[in-house]
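Have a look at these structures, which come just after this line.
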Structure 1
Amino acid sequence: MNKFIMLCFSLSLCFIACTSPKQNEAVRLEELTIADIHQSFENKEYNSEQLVQAYLDRISQVDTDLNALTYINPDALEIARKLDDEYAETNRLRPLHGIPLVVKDNINTQGMPTTAGSLALENFVAEQDAFIIQKLLDAGAIILAKSNMAEWAFSPMHTESSTAGTTHNPYNPDYVPAGSSGGTAAAIAANLGIIGLGTDTGNSIRGPSSHCALVGFRTTLGLVSRSAIVPLYLRNDVVGPMCRTVEDATRVLEVIAGEDPADPLTAYAEGKIPGNYQQYLQKDGLEGARIGVLRTLSENEPDPEIHALFEQAISDLDSLGAIIVDTLVIPDFDSLRQNQWCAAFREDLETFLATYVRSDTLKTLEDIIRIGTKSEFAQGRLERQAENRGRYEEPEVPCLNPYEDERRIAFRTAIERVMDSLQVDAIIYPSWNHPPAHIERFSEEYEGDNSQIIAPHTGQPAFTVPMGYTEGNLPAGLQFLGRMYDEPTLIKLMYAYEQATQHRKAPKLLE
């Protein structure tokens, strides 16, 4: 009997040793991917709790200098433990099981502050998660932190808020990470989380992603819900992934795409969402693809180093089997791009306040202005928004969504006609024609932002991927523009380019 008990005890110890994560080995966080983490979970190298703790430790070491994060989720470790218990019981991993997520601070997260970087919302805590947040949590993601942003998402240039101050570029802290999703960009670039969410009204996913050597997806307007997100101009706003790899961004997109009854625009996506976006992660995806070069943007007084990187990118695409169409010209481009912006901040913000904040003392834009701001830049923009409504020019033309607005439809139609006539799969141009600006001189050095010009108005998907670095270790991005709901093609082309060039590298923060 004693021998039997000893045998059972020995077998139990063996089972524990074989199935428990190794306790004494540090988790190496640099450039981890979702696939890496899930493989490590399966190999029992570490679990989600250990992973989250490692990220919390790294945040305490690194973020003091970056100022990327505004709120750390105090329940992250407990959530990780529950996910570990679930995996131990089921031996099945959800799509984002145990993956630390960084969320921009204008997206509602239950029980956590959602401030949009403002004093007016400094104490606002959402009662429910935004639709896309719930989808990510259902997929197993863990909200690790909320990230700093340009106050009210006003600035494409820099990331400064009244609640947290200024975020620095992890590649060179004297420079901006762009805006408004600069906190998410800096955090993910610096390996303070695995996946990030940003929002993009004109530039705010792709600009910061470009400045921080990330992949940023601005998806087709209508593909992903925008409900329960503090708006800038809802007619332009998109929420999407900001990640270190095309594969990770694709995995996030696969989870968040879908119809939301609270966002009527998502009804347009019905029947247009493939069940599996990951099937388009093809290393040979550029073979035979036709890529149009939009010189109208790339030749608009570019910085010489950016110009050289872009020309090298074209050469790389060619060597990877793409057919370069360098004769792409969009008729009436300069006139079609005009008069696209409509001031909708007041209407959209006041709807958000009434729907989610529900405060008797915080109902109008005037209430926001009365509470005030620490940012001179934000103050100027608030006053400007109070004075303007509707289309900035030709106010008689209604401001509608991209499926109903005549000016937006005309712009998109002109682009897609050229793409069809030349049988082009995607159009490319630099995400920025100039490197990141110095933090102290951001307004004077703000030049070359190409992201504002097409996709926010036409509704088309536009993704950015790293294409190299300029002097001072400052990243640059290559942007791919596609047809409506043609995310699969952009994923295929970008993945092939990324895998062949491997431009992404981690910033040197702890040396």
Structure 2
Amino acid sequence: MKFLSALLFAIILFSCKNTPEKETTINLEEITIEQIHQDYLAGTYTCQELVKAYIERIHKLDSSINSITFINPEALEVAKGLDDEFQKSKDLRPLHGIPIIVKDNINVKGIPTTAGSIALANYYPEEDAFIIKKLKDAGAIIIAKSNMAEWAFSPMHSESSTQGTTRNPYNLDYVPAGSSGGTAASIAANFGTVGLGTDTGNSIRGPSSHCSLVGFRTTLGLVSRSGIVPLMLRNDVVGPMCRSVADATRVMEVMIGNDPKDPITEYSKGNTRNDYQQFLVKNGLEGSRIGVLRQLMEGNTDPEIATLFNKALADLSSLGAEVVDSVRVSNFEELRKDQWCSTFKQDVEDFLIDYVHSDSLKTIEDIIKIGTNSEFAKSRLEGYANKTDRWGDILVPCLNAYEDSRRIDFRVAIRQVMDSLKLDAIVYPTWNNKPARIDRFQEEYKGDNSQVISPHTGQPAFTVPMGFTTNNLPAGIQFLGRMYDEGVLIKLAYGYEQGTKHRKPPQLN
């Protein structure tokens, strides 16, 4: 895979240098969808020139980060088609010419989807995932695939058998978290305009926090997961990982839609909007009520994270929110217990049958037989092969977020607190601790708050940058909302982002 990527780099770069167009210098750092569209309309540069610039930047700077697994060899051709379309119509689609980096567990036609594994190293999907079709229809250009924790097993780090280990671009000695660490690192490093990750318990919000990004975990049911290698489908969400709330909102807005191949999207009918960008209100915090769930911080919270979080609360207040501190959920410790169910075996075997169509790869035992370069992944595969029910002592059936009694009870308890205090959202640090060092990720993996509420209750939760600790390590604040309250969360997150401007790019050589 690395050799193939290197070869494609060379071919694409050669074509870049031999295309008879004017030389255009594009400043890629922190460029947004809105700015790109303004530049297209002004004729500052073309889709092709933008794609070339990103490819050249990846080639120049990714060797130390190791975030990109595969460059789309058709990206320039797609860009040319979009340039031709614009020249004729003078109109831009919602994501016209926007280069996007996609996590390597999401099917893109003709591009390998490996989930970081040897077993899927030669799997080339015959069709796009539902969300990829929607993004392409909106004009997005799939420019590359990104590295991930193998089979999405690890929230701690992003190590795969196909590509190796991804490092945090802000400090190469530290993890970008997992499992969407490749997407987080690449978007933080400005290798693409926007990115996609998946989140079973942490994997959009955790890496986004570690890499000073905005990460949207939307309501379970809002966005389809068909055509995506699952970890635990009952919890899995796919969503945007971006440098700004506005970009994440634009990407999310395009992906929403009912998909017959993903029955959980039936629950979104009547609960979606056509326009989520209306909630990008600069003073969006004014008049809001935000609760602080310090129950998630009662363990060993790093003092620097606590300081950043308390400053974030003061900022929320100064920006117009009424902050209700020390919100408590009754019976919280009992409600959070026994929420996880091991459905990987069934879910991945369904994926293999529905999409991979290989006689020699139908079961988790087949995957184990093929092997892995990761001891961590090996132990998880063996564990999931033998565990197919709820973790814990109770025998409650493992169902989706709308039918599972344990999940419903947890969600109702959160909702009752929010309703009784008239809260628009609840906030807490995305992590209570700093990113772990790469060589000590297991012992230093602490304070992952994303795992606790949202993946089980089904509620949306967005992380936004809240500053940096020592060693130039980013941290994030998380906004938790009611089911299908993405509009409210966008408004609050945007207001906080615009009022604080904590995001800054890493210094790369």
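A few remarks follow.
- Test item: mean count of other Cβ atoms within 10 Å over residues 293-300 calculated as 15.2, pick one of 1, 2: 2
- Sorting 1, 2 by distance in nm of label points 7 Å out along Cα→Cβ at positions 317 and 501 from high to low puts 2 first, with the largest value.
- Entry that produces 1.2 once distance in nm of label points 7 Å out along Cα→Cβ at positions 213 and 493 is calculated, selected from 1, 2: 2
Coordinate-derived values only; no laboratory data. Bear in mind that the values here come from a model prediction, so they are computed numbers and not experimental data. Cβ atoms are built from the backbone, for glycine too; each structure is taken alone.
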